[in-house]
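Each value in this text was obtained by applying a stated rule to the coordinates, not by laboratory testing. Fair warning: this is a prediction, and the values are worked out from it, not measured in the lab. Cβ atoms are built from the backbone, for glycine too; each structure is taken alone.
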Structure 1
Amino acid sequence: MVNLKAGNHEAILTSETYTTKLGAKGGIVSVQLNPPNDDRYERKNSVHREPYFVLKSTNGETIGTSELYSSASPRD
């Protein structure tokens, strides 16, 4: 699994679980390449209406899911 951490060391994105180290390294590359593209983010709300996002790759596969945020502003 890949965790992307903010400057305060809190995880802001968690990937799927990988079965191999090579798969995890590919996940790291995806996390590095895709964030600059706004169209790769799917903005959602949990069942408790807490905002979060899903980062997707160019082929639409989920790279990772964010933490839950207190409002849409910090999520965005």
Structure 2
Amino acid sequence: MKIYQYTVIFEPAEEGGYIVHVPALNGLTTEGDTLEEAKAMAMDAIKGYIETLEERNLPIPEDVHQPQPLIEKLNVAV
């Protein structure tokens, strides 16, 4: 068994829960009602994606290292 590591982005959804994107795996998106559920869904989706690539003898993508967004609150006196 080989272990793969991928950067996963969890975005809060307007209706609650999280939308999950895996930048290295083109088009892979899932969601969950809680962060824990979103993580489990992401792991399951990544596993299925890789298994499908292996069945088709296609290369497994490497993780992409994207710069992390910087989020800050600024106090501005007017």
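In table form, for the structure just shown:
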{"read-out": "Value 0.97, calculated as Rg/Rh (Cα atoms, Kirkwood Rh), assigned to which of 1, 2", "value": "1"}
{"read-out": "At a computed -9500 (helix-only ellipticity at 222 nm (-39500 (n - 2.57) for each DSSP H run of 4 or more, over all residues; to 500)), which of 1, 2", "value": "2"}
{"read-out": "Origin of the value 16.1, where mean count of other Cβ atoms within 10 Å over residues 20-27 was derived from one of 1, 2", "value": "2"}
